[in-house]
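Below you'll find the structures, each written out as structure tokens.
Only the coordinates and a few stated rules stand behind these numbers; no lab work does. Please read these numbers as outputs of a predicted model, since none were measured by experiment. Cβ atoms are built from the backbone, for glycine too; each structure is taken alone.
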Structure P
Amino acid sequence: MGNASGALRIKNVRVGSDSGLVQVTIEQGKIMQVGRAQESFVADIDAEGGLMVPALVDAHVHLDAALTEGFPSPNHSGTLIEGIERWGQRKPYLTEEDVIARAEEAIRWHVGHGVLKIRSHVDICDPDLTALRALIKVREKVRPWVTLQLVAFPQDGIFCFPDGPLLIEEAMRLGADAVGGIPHYEWTREDGIRDVEYAFQLAARYHKPVDIHCDETDDDQSRFVETMAKLTSQYGMAGQVTASHTTAMGSYNDAYAFKLIRILAQAGMLVVANPLDNVVLQGRFDTYPKRRGMTRVKELMAAGVPVAAGHDSIMDPWYPLGSGSQLFVASMLAHVGQLTGTEELKACFDSITYAGAKAMQLRDYGIEEGMRADLAIFDVPTTTDALRLLPRPRWVVAGGSIVASTPPSATKVLWDGEYRSVSYLRAPQGPPNLQ
């Protein structure tokens, strides 16, 4: 679908919530010109006042587990621990063909929602590394239109799983894009620290970034992210280290949390929040009041720590829902994190665009002349409307070619005896005339 030459002309489009209508010229897969609309401009796409944004980013998902919910047994309790147990039951059934088929389907769901940048954690606690080998093949297949990064993720721990250190290093040798970890799942605190230290050692050896599942628990004594910050500084890896989840931060006392957030900012770390999973998986031991199961997103953003948002799970043992919609993820982030101020809503949209791009260390990202033309165009005028209405993009463009499109839809409501169209959009209005 789309122009294989990577040439495209778009008119009547907004490139920011506060911008007027512009026209965009794309050639050889690059954005060549963004300028004022001209009547003589002949376009391939008339956005009719819609919003164009860089391709959406999912900075944290598990494609190897996607679409496995219910087999061989469902997660009856809905808890994190039972999810891990159910995944352990599913792993013996993994084949490369199985992983490839499910991952490609989940990626198609992402693309339909405008997501062209994906970082997937891949369970390497498998002597055959079946899922990793499969997703390396998927990564190469989708490379022309989707940027797929793979994190070597030790779901069952590095030091409490047989040959864990050897398996994660083999994963890096095979071509994983980043080193993962799970320190809070190790049997002792000492092994948790070793987990983090080993991840950084591998990262230095293979010249790769670090992205660790860190402190994904309600335990306020789980504090491995401070070790990550220390090592980020020691290894000189500012901008290359991501702490995913960090839900325990929501349970820390305020004095420690204030100190920690300052350290993360100074170290140049990034954080990925995963509101869909964590709002249902955390707080399970609480009666009432029940914790939200989220890291301190508002405070991290205020301190200048980039916070991206990930989908995490798509119909797997941990989360039986999900569709690949990053707009829904950002909307949930806004609701759970109480981020509904005007600038906060912009930051929530940033969590699935520019902050996600920072977490993935994407260099050729954005709507600027000379950038690769990976874009999503929505039939709404602002990012806030996108978070409010959660539309599918009207067009998705990868490297200058249209790779997905959703026909426009219209709602009609019977009102005063006739059907009237409902757009769900409010026309810009000035103050009322009081004269």
Structure Q
Amino acid sequence: MDIFSTLKDEHLKKVSPLADRMRPKTLDELEGQEHLLAPGKLLRRAIESDRLSSIIFHGPPGSGKTTIASVIASVTKGHFTKINAVTAGVQDIRKLIVEAEERLGMYQKTTIVFVDEIHRFNKAQQDVLLPVVESGVIILIGATTENPYFSINSALLSRSLIFGLTPLSEKNIRILIKRSIEDKEKGLGNYKIEVSEEALEHLAHYAQGDARIALNGLELAVLSTQPDHKGIRKINLETVEESIQRPAVLYDKTGDQHYDVISAFIKSMRGSDPHATLHYLARMLDAGEDPRFIARRIVIHAAEDIGLADPQALIIAQNAAQALNFIGLPEGRLVLAQAALYIAVAPKSNSVLRGIDEALNDVKKGVIGPVPQHLRDSHYKGAHMLGHGKGYLYPHDYPGHYVEQQYLPDGLSDKKYYVPSGEGREQELYKNNLFKYDKKTE
């Protein structure tokens, strides 16, 4: 390394963000991810013995994916190199492969390649890597915030160990904050700092598991605070509220977070939890989800999860969808919230869903039978000669506007597709016998 590179590295150490300067160098310095890195765990054993196979790390921002890769770089005897999936093209990867093959042939030294944001690799880039990963010329370490099963070539996945990282706990982040305050070499230990308990709690909480947000927010608070007459920089709640940036909601409208959050929203409505319903609705709205998509899900679940237990639910859901189109956002959040809450607190029944799906299943299997003669269309010339409509009993001619007769085809006459739940309005409909259930449901 020449003198200019050395000076550049020394300068970067001074001006780089606190979170980068405090990045752990050893396994013992790592906080969190005990399920992967506690003594005796597979990943820790593999790192300590320098016997890694290809790995994909996936988890939220700031959970330690790049940090673990850095620790691996510091302990491995192999050649470690890093590329970014956003900037590296196919030619860059081919060049890297040639160098790795030469390194292995000349020095019997394995190449470990860390690919940050590996989900951004297209199929061609992933296909170039596959043969050398399979042969062991390259040990791949990929990092992604996306679900790898959605975004990474299945062949590449099958040749890698998949490790899921979780957000750091508030306890983990508090430890990292205190370590940064005390560290005189890489941290803020050369300043006289007093951080109030409320400020510390705010930093740990609003980082939402991302250590970088907490540490960089702390550094900004310290550097922007004037010391008092004793030279002490006092960091209070107000200071960190101004300094910490509001973390972006982890939500990708094309990735697994989209599906996870809408799934949780649907299941919260179905599970009659109004608080969780509003929480997931807020996350979607804040992340910029298409409100019409949310409205469609609410309408669907008015029929799917409530149905005849409260027929008004479908009307409210549909009206909310129309109102949303009329007024838009931000006011549209109110009609979406009202409709979603109505779904959440309404009585539940899935008899509509079960009934139509069972009927469709029979139809698809060919369990249909001919339409009974007395129900067939008799309005055209010659229909009566075919016996169509013969014997049909007109319900309005009978007491209660009901008369017993066969409606289902032969072979299905005793089939029960609709079974009322006995919940809410559906129970009342059954008790009043408005649709003459008894013959079919008892």
Legend entry - Origin of the derived value 11 (relative contact order in percent (Cα under 8 Å, 6 or more apart); candidates P, Q): Q
Inset, instruction - Please state which of the structures P, Q yields 2.3 when distance in nm of label points 7 Å out along Cα→Cβ at positions 167 and 319 is computed from it. - result: P
Inset, instruction - For structures P, Q, calculate volume of the Cα convex hull per residue in Å³ and state which one comes out highest. - result: Q
Inset, instruction - Consider the structures P, Q: one of them gives 7.1 for distance in nm of label points 7 Å out along Cα→Cβ at positions 111 and 375 as calculated from the coordinates. Say which. - result: Q
Legend entry - Among P, Q, structure where distance in nm of label points 7 Å out along Cα→Cβ at positions 295 and 391 as derived comes to 3.2: P
Legend entry - When mean count of other Cβ atoms within 10 Å over residues 271-278 is computed for each of P, Q, the largest belongs to: P
Legend entry - Structures P, Q, by mean count of other Cβ atoms within 10 Å over residues 119-126: label with the highest value: P
Legend entry - Which of P, Q yields -9500 [helix-only ellipticity at 222 nm (-39500 (n - 2.57) for each DSSP H run of 4 or more, over all residues; to 500), calculated]: P
